[in-house]
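Novice: In structure tokens below, several structures.
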Structure P
Amino acid sequence: MMTEVENPQLTLERLEILEKRFDSNIATNKDYALIDDYLVAMGVEPYIINKLKDKGIISYDDFLAEKKKPASERNIIFEAEVLGGILGIISALKRINTNRI
């Protein structure tokens, strides 16, 4: 479930923390929701939840539960696709934040 974000601010510092959390595989469901909520507040579709729903995963919690399964029972390529998209979004937001885009 998406939360409403009023005047969202993702500072460069916060984006770098999020980037490390995702890259280190320690992101929480709140981190996933924060990225999507921020995108929605910018007028963009929520990338992560839409990508998950395309694969029949209805929540961030369900996705995180899937990631805890043994590698042989997971769709590693899909997980990599989601992670790549998230890291790309964070990179773009960092560029926007520093006026390099």
Structure Q
Amino acid sequence: MSDKPAERYRELRYAEAVPRAQRVLADGYGEAVIVPDPTGFWALYYLYGLAGYRTPPPEALPDWVEGPRSNPEAFREPFAMRAWLEENGYFLWINESK
């Protein structure tokens, strides 16, 4: 794995991320797994709702990674993040490594 947090978290599978989570935001559209790091907090967004899953598959990679932030409460719910991404021109936000 990479020594850069953003790159490292893009490779973190759902089953590995959840045990590290300080907080999980779930809204039926996806989950934002908030993990602490020496640089701050990172949100790993697993957006599985359109794929017909009720939860992300254990091997799923995050569709979007955001961070670092100093406050774990500063991250958006998954559906709100997807809307923000599209409003800001990110139409291909799904993790290309899937």
Structure R
Amino acid sequence: MRLDTDKARGAGRGVLAAKDEVEGDDTAAVLRAAAEGLRGLAFHDALNAAADGYASFTKRFGDELDWLGHTVISAADAFDATDESSKTSIQKLDVA
């Protein structure tokens, strides 16, 4: 069984696309806008805190997706390089 590195790279790119979606989420901005409408009320601080927490979450989650996507792509590249190196070594030894 051979690892399909093209599919692995595609999966990595898919993770990076998901990262862009997470980072593009405007929920935090919507919560802040709602908080502005409630300035002076107890909800104002609660909505701002929710917006800050959500923005922090999407940043951390986006960073993790970024790391995961690049790691998968890098691993596929390394696998291909190792596979090519192994093929060259086997050909030099003339054992195949």
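Novice: For which of the structures P, Q, R does the calculation of helix-only ellipticity at 222 nm (-39500 (n - 2.57) for each DSSP H run of 4 or more, over all residues; to 500) return -19500?
Specialist: Here the read-out was taken from P.
Novice: Work out which structure the value 33, 27, 23 belongs to, where Cα extents along the principal axes in Å was derived from one of P, Q, R.
Specialist: Values: P: 42, 25, 19; Q: 33, 27, 23; R: 81, 16, 15.
Label of the source structure: Q.
Novice: Rank structures P, Q, R by relative contact order in percent (Cα under 8 Å, 6 or more apart) and report only the one at the top, that is, the highest. Write down the numbers at each step before the final one.
Specialist: Numbers: P: 32; Q: 27; R: 42.
Max of relative contact order in percent (Cα under 8 Å, 6 or more apart): R.
FYI, it's all coordinate maths here, none of it is from the lab. These numbers come from a predicted model, not from an experiment.
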